[in-house]
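Dropping the structures in below, format is structure tokens.
Any read-out appearing in this document is the output of simple, stated calculations on the displayed coordinates, not a laboratory observation. In this text the structure is predicted, and so the values were computed from the model without any measurement. Cβ atoms are built from the backbone, for glycine too; each structure is taken alone.
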Structure P
Amino acid sequence: MIRVLVAEDMHIVRGALVALLHLEPDIKVVAQCANGNDIVPLALKSKPDIAVVDIDLPGKDGLTGAAELSELLPECRTLILTSMGLPGTLRRALAARVSGFLSKDLPAERLAEAVRGIAAGKRVLDGELALAAWDSEDCPLNDREVEVLRMVAAGCEPAEIAARMHLSTGTVRNWLTGIVQKLDARNRVDAIRIARQAGWL
């Protein structure tokens, strides 16, 4: 029996995913949540084989949850579901060591097939997203710059970012200036827009 955790913030969608998986005789949903902060604690408690995770969750996003899960419960593989088929997002997913990445636009039967494939040790990727990622530009920002821009996008001020990252406020401001320049953006808001459209955030 393949044990599955489902993380999806939209109640109707989560209910549909759980119902679809319950129809399969070899798959059992052992936990479900609506917030990215709950993924790791629930997984540590329920010990799923596969975590089916929406990429866009409140709290920690799905990719952050997947990366933490990979470190703390490496025997649990992750299948990311997304409605945002951006090439940069797929690259982030692969960097987070996920085992699968599928668009929510795919037929429902693909979900159970993907879960079985991942449980068997395979990687499952949406073909169109993989081709788009092949042709996409690399993110010009380093990991720390992406982290800073992600915090700005979440509404954090430079002083708060500095405290979290154990840096001076001046250093954070310098990084933000560099980020805006690297993305050829007009300002921070434009930098966030550019990074989101490319799937880098």
Structure Q
Amino acid sequence: MNKTSNAIILLGGGGHAKVLIDLITESGDFKIVGILDPELECGTQLKGIEVLGTDEVLPELRDQGVQNVAVAVGSIKCNLLRKTLFNRSRELNFQMPALIHPNSICSADISLSDGVQVMAGAIIQTDSILGEGTVVNTGAQVDHDCQIGSHVFLGPGVVLSGGVTIGNNTFVGAGAVLIQGVRVGDNAVIAAGAVVIQDVEDGALVKGVPAR
């Protein structure tokens, strides 16, 4: 495999990987050269992309000249696997570029860290900051001045009003709404459809309308 600066490997071969394949194909910034997933048989394909093995072949791919990795596993409440794969890739000196769907809307005045993924239809407004490895899923809305930590997963259709703060490793389920200025701690879980009108402590699980 020849060294190319835009070659990228996907870690994971499930539904989230399918969405990333579409994103990367639409953007044209990177060329996907393979998928690594311990649950899939080597040599099979996902949307035309070959499964090359498990994460154990990462050093070999690096030595062959692949420079970029995308964490392509999704999240259901716990983001530990995404964080683990991100950190392992960094230890192996891979780059983890931010991936932004061309049909998203992103202000010019936002900060996106390594490994951020912004899916189709998402909106991120001015002066928002997103930490490394964070996912803004399909149709999610992040309004002005939000501060989102590392390895946060915003499900489809999430709405963050202005000035929301979210800590590291937190999961926000599909369709949840957080009103302006609320603060959510690290490792919290916001259930799908919840309406958050007050601060959420570290490690808390809240659900309902209003969320408790």
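Upon calculation of distance in nm of label points 7 Å out along Cα→Cβ at positions 58 and 186 from the atomic coordinates, which of the structures P, Q produces 2.1? Of the structures listed, the value fits Q. Structures P, Q were shown, and helix-only ellipticity at 222 nm (-39500 (n - 2.57) for each DSSP H run of 4 or more, over all residues; to 500) at -4500 was computed from Q.
Here mean count of other Cβ atoms within 10 Å over residues 98-105 has been calculated and equals 20.1, so which of P, Q was it run on? Among P, Q, the structure yielding 20.1 for mean count of other Cβ atoms within 10 Å over residues 98-105 is P. Looking across P, Q, the calculation of distance in nm of label points 7 Å out along Cα→Cβ at positions 26 and 154 that yields 3.9 traces back to P. Match the computed value 115 of volume of the Cα convex hull per residue in Å³ to one of the structures P, Q, and report its label. Traced to structure P. 12 is what came out when relative contact order in percent (Cα under 8 Å, 6 or more apart) was calculated for one structure; which of P, Q is it? Going label by label, the one that fits is Q. In terms of Cα Rg over 2.2 N^0.38 Å, for residues 10-49 alone, the structure with the greatest value among P, Q is P. I have 23.4 for mean count of other Cβ atoms within 10 Å over residues 66-73, calculated from one of the structures P, Q. Which structure is it? The value was obtained from structure Q.
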